[in-house]
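What follows is a group of structures, each given as structure tokens.
We did not get these values from a lab; they are worked out from the coordinates using the rules stated. If you're wondering where the values come from, they're calculated on a predicted model, not measured in any experiment. Cβ atoms are built from the backbone, for glycine too; each structure is taken alone.
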Structure I
Amino acid sequence: MIYLDSAATTAVRREVLEAMWPYLTGEFGNPSSHHELGESAKSALDTARAEIARILGCRASEIIFTSGGTESDNLAIKGIALATPRGRHIVTTAIEHEAVLESCRYLERHHGFEITIVGVDADGLVSVAEIAAAFRPDTTLCTVMLANNEMGAVQPIEEIVGAAQDFGIPVHTDAVQAAGWLPLDVAGLGIHALSISGHKLGAPKGIGALYVRGGIPLEPLIHGGGQERGRRSGTENVASAVGLATSLRIADTTRAVNAERVTALRDDFIRDVLSDVPSAVLTGPVRDRLPASASFCFPGTSGESILLELGRSGIVCSAGSACAVGDDDPSHVLIAMGIEPDVAQTAVRFGLGAESSEAELRQVVSEIAAAVAAVRGLGSS
């Protein structure tokens, strides 16, 4: 098997499993319990929180453990919007993850918010000037992803934050796809809230974290015993929090070397696909993209059919966001970029991993060419 769906999820690292194991077995205490087992669990949770804070360049008290990227996005957007009396207007973009867009739509439907959705150019990049033009005195939040999960475009977050500062508007960024590939220094980025998810980094599914800058009001979405300093109630998943901290530390340590190597592999892979596969179209920018991201449309085919053909050859990839469960509509991201719906339906996403090799990718290019030829042949017969 050649696994090229790391944008959807990654395997749990052995080091992560080993770090988690004590808290799945003998050290199983509830971190809210006031006895030895509970205190041990609390110590592990505090250490994991401090490690994540160190990597993000923030205070430990600014880290909230969640169940993953979707919850982190929901808590950031709804939590900040509902806690801030500034106004009922949010600015976002047309290519955000569904967790962001649906959170905004919820606020629009049930709380009277007005949502301004800023478009993108043909490369999937947002204009800072258009974002700034959407700001108003009653704008309570701007949420723009750091890097897109479907075609990998990296957005100019620092410039967006600079524009938002002129209006005193907090900025949230969904960094789920960027984590492990881009620096996540929250002070350098200037952002007020940032979401990450463990399973993109070699940690288990079902664990994530949200950074919220101290002093930013946050209305909790989950009420109960007041865990996470009252911002997210519920007994914490200690083992997975330890796993998230471990995976983030490993990713941070290896990020620069992996990004450089994988970027070179990705560039050669894109070049070879565009050269060897007739009519293949790269989606997203040539340069301002994640190191591991390569996404194409193959006009005259079906993305799902291409996936089936590649699957028969042991190549695992995807047709787009893994979170659009059962959705047969063309990608809202590609449509926002001006790609026609029938062409958008032919998209295939390749998410390289740190373990990807030149030989594997050369084989994949050959298999893509064969798959496209086979699907087009079936369509013309």
Structure II
Amino acid sequence: MTTNLPNPRYSPETQVKVTVLNFAITPAGLEEQMLNQFVMQEMPDLQKKKDAIVAQNAQAAKTLRDIEERILYNLTKNSEIKQILEEDTLIEVLDEAKITGDDIKVRLAEAAITEKEIDISRESFRPIAFRAQLLFFTICELAVIDPMYQYSLQWYANLFSNSIEHSPKSPDAPTRITNLNNAFTLNLYENICRSLFERHKLLFSLAMTVKIIQGFDGIDALELRFFLSGPQGDIKILPNPTEWLTDLDWAECYKNLYCMSQLEAFQGLDKYFIANESLFARIFDSQEPENEPLPGEWNTKLNSFQKMIFLKSLRIDKIPLATQNFICEHIGEKFISPPVFDIAGSFKESSLTTPLIFVLSKGADPNASFEGFAAKMNMTKKCKQVSLGRG
């Protein structure tokens, strides 16, 4: 049984009947693979030199092994010390081994210097591979939302290759890294959005943003968990200190404030809210609460993600707009505007072994677009339609 699930769990009855082969790629392994792919495309001469050194080192190790085996063979052939000392073949082998060994050591030392220089050049582009690794595991997690969202590593590698080829080139490494990261991230977003239901597109943009920030330890794991899951456990609700919140709204707000205040960045916020509740009425009554500054020092103390956590406790209805602001701040406005479906663009990305599949939904009929595109490509006569029946 094969699986790409990390740490797969099967019942003991299943485990004893089959051999479970887990071929899930690790983040470190994928990062190295993406770096190799970039270097092979962008700097093929450097990669060839690196491969040649690896082959040369392997051959040198084999030569040294062969010499050792010849010495051992000649030693074991003559058991007595007198015979060993009188054996010309052994002396010749030892002389040859010394000359060859010294030569190999010199070559290995030179190869080590060259390999170090090559590795320095390769390592300067590691941020590209790191970003590619982060984004791949972002799209892997989409299967949790809907099992239909499955993406192969081969498809992903081809998309990465296309981005390397078509993104703006630059002799300056930092500029090239920025150009490729931006181009690949946008290319991936546009391609993935073609396969997502409309209600999941903003969620995917948020997942990308969070994953990229997490890569640089920019989001606290406990804060993220609280944002996603909300308050947990039984909480004693204090009396409502406000005139602008109903008791029901206050109970929900206080649960969030109390649990939020257990996090390091929010300590004391619940007490500050109760003592200065009138200052927060402005946010609650605002038409655009996602753009309102927080009272007191909290406006400068909290970052944009932490402000979004607070907004969820007071105006959860505005979280989609706050999410859009958060995405724009970190990766750009392009990632909150899903591309309009373009059958020509989709066709360009397809191949004989990568077909296009239209998933029908209420109010959407791709037939008109498909027939129009077929006519434009002069392929109408080659099109055949087969009804598979309702459902």
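Taking Cα Rg over 2.2 N^0.38 Å as the criterion, the top-ranked structure out of I, II is II, with the highest value.
Taking FRET efficiency 1/(1 + (r/R0)^6) of positions 38 and 158 (r between Cβ atoms, R0 = 25 Å, to 0.05) as the criterion, the highest value among I, II goes to II. Given a value of 0.00 for FRET efficiency 1/(1 + (r/R0)^6) of positions 230 and 366 (r between Cβ atoms, R0 = 30 Å, to 0.05), calculated from one of I, II, which structure does it belong to? This figure was derived from I.
By the measure relative contact order in percent (Cα under 8 Å, 6 or more apart), tell me the structure among I, II with the highest figure. Across I, II, relative contact order in percent (Cα under 8 Å, 6 or more apart) peaks for I.
For Cα Rg over 2.2 N^0.38 Å, for residues 30-149 alone, the highest value in the series I, II is held by structure II.
Here helix-only ellipticity at 222 nm (-39500 (n - 2.57) for each DSSP H run of 4 or more, over all residues; to 500) was derived from just one of the structures I, II, and that gives -20500; the source is II.
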